[in-house]
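Nothing in this text is a laboratory measurement; each read-out follows from the coordinates by a stated rule. This one's a predicted model, so the numbers in the text were calculated from it and none came from an experiment. Cβ atoms are built from the backbone, for glycine too; each structure is taken alone.
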Structure 1
Amino acid sequence: MSMADPVASELIVREVDDAVAAERLFRRRFGDAPPSFPHHVVTFHVTPAMGEAALCYIHFTAMDGLMLGGGAVVDNRAMRRLDPVLREEIRRQGGLYRLTLAWAVRHFAPSHDAIFGYCGDALAERIDLDVGFVRTAHPHLLVYWARELDAARRSELVARAHAVGPF
């Protein structure tokens, strides 16, 4: 994103210590509080007048060499209130979920062998695949291979992620 890009100047994606900033958004989507344990990735809309407002949230759980990503939610109500130029640029770049997920993959991949997603939504799955995830033999379980691994290690990681169940 260039400096003239409204997405680069008004949106910030970062890992935060807790999900307080995205709690309202998460509760509205899932009817419960967000997880209280790491890792929380949030995309914020930042303006001088309003400060930071959470627009997208994804939770990740670390498990010895892998990450499990789930609990993703986008605030579509807030999206409708954004400046039309910013909103169109976000859409052009693939949407808030894609921007947030791509950032998270870049952020977590250097320290993990694989990042897994559990996805039952066709649109989210399309975005996951676009970011670089691939399907596994298990329905809804997707994986982003962060590094070259032999077949035995890949099978082990897929089995471990699958054993967790929906996440």
Structure 2
Amino acid sequence: MDIIQNWPSERWREGSTHMSGFRVVTRSIRIQTQGDGDVVDVTRPVQERIGEVGLKRGTVTVFVQGSTAALTTVEYEPGLISDLRGLFERIAPSNIPYQHDQRWHDGNGHSHLRASLLGPSLTIPFAEGFMTLGTWQQIVVLDFDNRPRYRELVVQMMGE
């Protein structure tokens, strides 16, 4: 809010998400995952949200709710998906004891650690209404939990 307080008062109206052509719009995407390292490409639905709100330039932040899922960008193809799953199994194996599991008895300590390595959000610029992703770059949700789940993604677009 410090930045907003410094803007000229004639350009800002308290409670508004619109300022001189600048808008902030929040939408959501709900997906079903299989858990256990499932990787879901969400590039198209994120791009669709940008198109729906009609913003031309700005940034989109995608945030996955929950502490056992994460977001990143990859070349979404079977070989890389397999390599990615293998990487996380080597970094945080699913078959060793974790303090989290001893406390909560839910068997997903490795899931929390894996998700924390990547983080829950991405911010991507867009221009002329399209994300500025590379040719082979897709936005993916990685669900590390040990069971299938529904995941809610918050998609917040800021721009003009």
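Computed quantities for the displayed model
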quantity: Which of 1, 2 yields -11000 [helix-only ellipticity at 222 nm (-39500 (n - 2.57) for each DSSP H run of 4 or more, over all residues; to 500), calculated]; calculated: 1
quantity: Origin of the derived value 1, 9, 18, 21, 20, 15, 9, 5, 2, 0, 0 (P(r) over Cα pairs in 5 Å bins from 0, in percent; candidates 1, 2); calculated: 1
quantity: Origin of the value 4.6, where distance in nm of label points 7 Å out along Cα→Cβ at positions 36 and 84 was derived from one of 1, 2; calculated: 1
quantity: Which of 1, 2 yields 0.8 [distance in nm of label points 7 Å out along Cα→Cβ at positions 68 and 100, calculated]; calculated: 2
quantity: Which entry (1, 2) yields the derived value 43 for percent of Cα pairs over 17 Å apart, for residues 20-59 alone; calculated: 2
quantity: Structure from which 4.3 was derived, distance in nm of label points 7 Å out along Cα→Cβ at positions 76 and 148, options 1, 2; calculated: 1
quantity: At a computed 46 (relative contact order in percent (Cα under 8 Å, 6 or more apart)), which of 1, 2; calculated: 2
